[in-house]
Structure P
Amino acid sequence: MYNDSVVFKIVYNEQFIKVLGPYNSNFIKIVHSFAGSVWVHEKRAWIIPYDGEALKRLVDEMKSQYFKVIIENKNNSASPTVSNNNSPQPDCIENSILQAADNKSYSQSAFCIENSSETFLLKLEKELISRKYSQKTIKSYLHYSSDFINYIKKPISSITDEEIKSYVFELANTRNYSASSINVAINSIKFLFEEIFHKAFAANLITRPKKDKKLPIVFSLQEVGKIISAADNLKHQLLLMITYSAGLRVGEVINLKFNDIDFERKMIRIISGKGRKDRYTILSDVVIERLRIYSETASGIWVFSGQGGDKPLTIRAAEKIFEKALLKSHVKKDAGIHSLRHSFATHLLETGTDIRYIQKLLGHANVKTTEIYTHVSQKHISKIISPLDTIMK
């Protein structure tokens with residue numbers, strides 16, 4: 001029985017599938033599983049490269065969630081004109097996704113693409129995967145490339161340097177993006193130009209924003225203890241304990257497998273951390289004791305499995321565990337789970353651990369990255385006496 005309150009409309013032709021409907025988290029999971037899927041904000045629609053199998057799978061998966069699906073075939077109305085050799089026409093419009101999302105027009109330009117079987121986003125995704133880019137980088141590059149094309153609304157071949165500058169200004173001024181996000185956007189556009197469209201990118205004309213020199217938020221030892229104690233159960237406590245005691249990134253802790261834990265040597269093996277680098281870090285005695293108890297009832301290969309047990313916990317789920325514990329602990333700091341890693345490094349530094357060892361444990365390629373913790377360490381600052389204290393004695 002279908003849920004009449006969740007209705008989606010699918011409009012398709014020989015090149016694209018367009019899906020219109022309300023926001024639904026289950027639908028988002030479905031559409032993200034299709035290569036080349038992209039959200040077009042101006043049209044409030046998802047666009048997917050067409051093929052018969054993709055359309056069938058999309059409809060089947062949506063109906064399995066009891067969505068009501070209305071399907072409209074546009075192949076018989078204003079079908080695109082194609083040359084005899086089926087090759088794309090000159091000045092093919094790379095942002096055809098935008099035009100294809102318009103119900104009123106299905107002109108030749110709307111469906112003209114760089115390759116008869118691929119959109120530029122699909123090409124981009126395949127190239128990034130082939131080069132073994134991380135999933136996080138792939139997601140970011142696809143997002144910013146799509147956003148850039150939707151913003152410019154014209155062929156790549158005719159985009160000027162001033163228009164690229166205009167997009168960067170839009171991110172910085174109107175949308176108030178951080179410097180790091182803007183730099184990722186510029187990297188995405190550069191990759192799109194040079195590697196997908198084989199067009200020169202005038203990097204020297206695009207001024208990159210200076211990175212914010214923010215200091216990390218660090219908890220005291222007492223605050224870390226309060227946060228861990230406030231976690232709901234042993235699993236949640238262990239997640240926070242391992243994140244802090246081993247100095248892990250959230251993506252590293254959720255992907256831990258039981259065979260990554262070396263109880264005898266008191267070490268944790270991190271596989272394909274940031275920069276696709278493996279490393280070892282320390283395993284706390286307290287964690288060993290609790291992890292042995294926890295492992296007796298845990299099932300599957302993942303230390304922290306998600307629902308069903310066949311996949312690891314998601315990053316967002318781990319962040320929520322931390323956020324809930326932070327709230328219950330009454331520690332008044334505006335911090336995220338990554339601050340446990342910051343605190344680990346800072347506390348080691350304050351107890352006299354050589355910064356080179358800390359660098360290795362954190363997996364930093366350059367010791368300069370690790371040196372930021374010298375700015376938040378109390379080791380030397382706490383010894384300085386304020387002149388007001390001297391006056392008021």
Structure Q
Amino acid sequence: MTLKEIPQRALEPLVELCDLLRGMPDGEETADSIFRHFLENMNRFADYFFDQPWPKEYDFHRAVSFNEEDFGFVEGGEGEGEFVDRLYTVCLKKNINLEDGFSPLGFFWTLWAFDEKFVKCEVGLRRFKEDPALFAKSLLGWLPFPYQERLLRDQSRRIVSCWGRQCGKTSTIAVKAIHFAYCNPDATVLIASPSLRQSIIMFDRILGFIHQGSILSGGVARKTRTVVQLLNGSQIIALPCSENLLRGFTAHLIVCDEMAFMPEEVITQVIFPMLSATGGAAIFLSTPWGRDHFFYRAFMDPNYSVHHVRSTECPLIKPEFLEEQRRNMSEEAFRMEYLAEFAEAASCFFPQDLIRGCVDPTLEFLDESLLIVI
């Protein structure tokens with residue numbers, strides 16, 4: 001391969017990027033025309049584009065670092081069209097390597113980093129970073145319902161999501177966590193639930209979204225059963241609501257799943273301090289369960305952004321099913337589970353705080369295959 005060539009294996013991911021750009025809401029070009037335009041710019045700006053050998057592998061810090069030559073090249077154009085052409089050429093150049101060929105995700109990371117350090121340019125691709133709903137549709141192929149879009153686009157630092165059963169709150173928050181981690185380098189996202197099993201349910205949904213396509217999966221540096229680390233330095237960690245296991249983390253985003261069932265002292269004494277140094281955000285989601293708890297007070301707090309969704313609003317749940325459940329359950333239970341109302345069960349013998357205190361977050365279900373029957 002001569003100096004003025006791109007690696008052969010870069011062609012397929014370049015086509016994938018072009019197909020993604022074609023799907024932009026205001027996109028008017030075809031994927032083929034975008035691809036040809038990229039190749040034309042590589043030749044047009046060959047002195048800049050091919051001025052050094054391609055690196056062996058992708059490196060995030062190299063891809064988001066800019067020198068005087070980069071800035072001078074972008075500034076050398078006249079008019080918005082030429083500016084965008086030169087900016088995209090920088091993004092293409094910094095994400096070509098010999099091992100993978102080309103990183104479509106790195107293209108966005110370079111663009112966003114350049115946008116922050118150089119100038120707030122009117123480039124449509126910034127919308128992937130600014131609009132989690134567009135991110136979900138374009139990069140994940142996931143089409144949210146209107147109430148899910150409202151939550152995805154909510155940029156508040158404190159969000160309360162009180163939703164009825166099967167409204168899609170796990171998928172919605174999983175997408176929001178993915179968007180935050182991929183769009184904010186060196187960020188830590190924590191998923192906390194009453195038990196590790198529940199946190200892993202959310203974590204598995206996150207991994208499912210990431211690995212359903214090649215673009216986001218290409219940004220994974222390392223993963224375990226409870227941790228996924230990205231090439232941009234961000235990480236998503238699933239943890240149980242255990243004071244000993246939660247302490248010590250500093251977070252930029254914390255998701256408390258089924259928060260109404262988490263001990264209140266862990267929320268106030270362990271979780272909130274994690275956000276103190278970062279000015280981070282917290283998302284509290286749950287079906288309601290009792291009014292003598294932080295989740296209810298947060299739900300009623302005017303300083304919190306509250307999303308209240310009943311199961312009747314989910315297009316996937318048929319009215320006939322809800323009527324069947326209303327007949328099968330007590331009125332209080334139906335209102336809590338499906339209408340997302342804080343209805344204290346009149347027939348409850350033990351106080352809900354006592355029941356909540358009996359939950360051990362470190363316990364997991366026993367594998368029945370390991371049982372020995374005598």
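Bear in mind these aren't lab numbers, they're just calculated from the coordinates by the rules spelled out. Everything numeric here is computed off the predicted structure, so don't read it as measured data. Cβ atoms are built from the backbone, for glycine too; each structure is taken alone.
Work out the source of 5, 21, 27, 21, 14, 8, 3, 1, 0 here, i.e. which of P, Q gives that when P(r) over Cα pairs in 10 Å bins from 0, in percent is computed.
This value belongs to structure Q.
To test your reading of the models, identify which of P, Q gives -0.38, -0.77 for log10 I(q)/I(0) by the Debye sum over Cα atoms at q = 0.12, 0.18 Å⁻¹, for residues 204-267 alone when calculated. Of the structures listed, the value fits Q. Set P, Q, criterion distance in nm of label points 7 Å out along Cα→Cβ at positions 20 and 260: the highest-scoring structure is P. 11 is what came out when relative contact order in percent (Cα under 8 Å, 6 or more apart) was calculated for one structure; which of P, Q is it? The read-out comes from structure P.
Distance in nm of label points 7 Å out along Cα→Cβ at positions 196 and 332 was computed and gave 4.8; which structure, P, Q, did it come from? Comparing all candidates, it corresponds to P.
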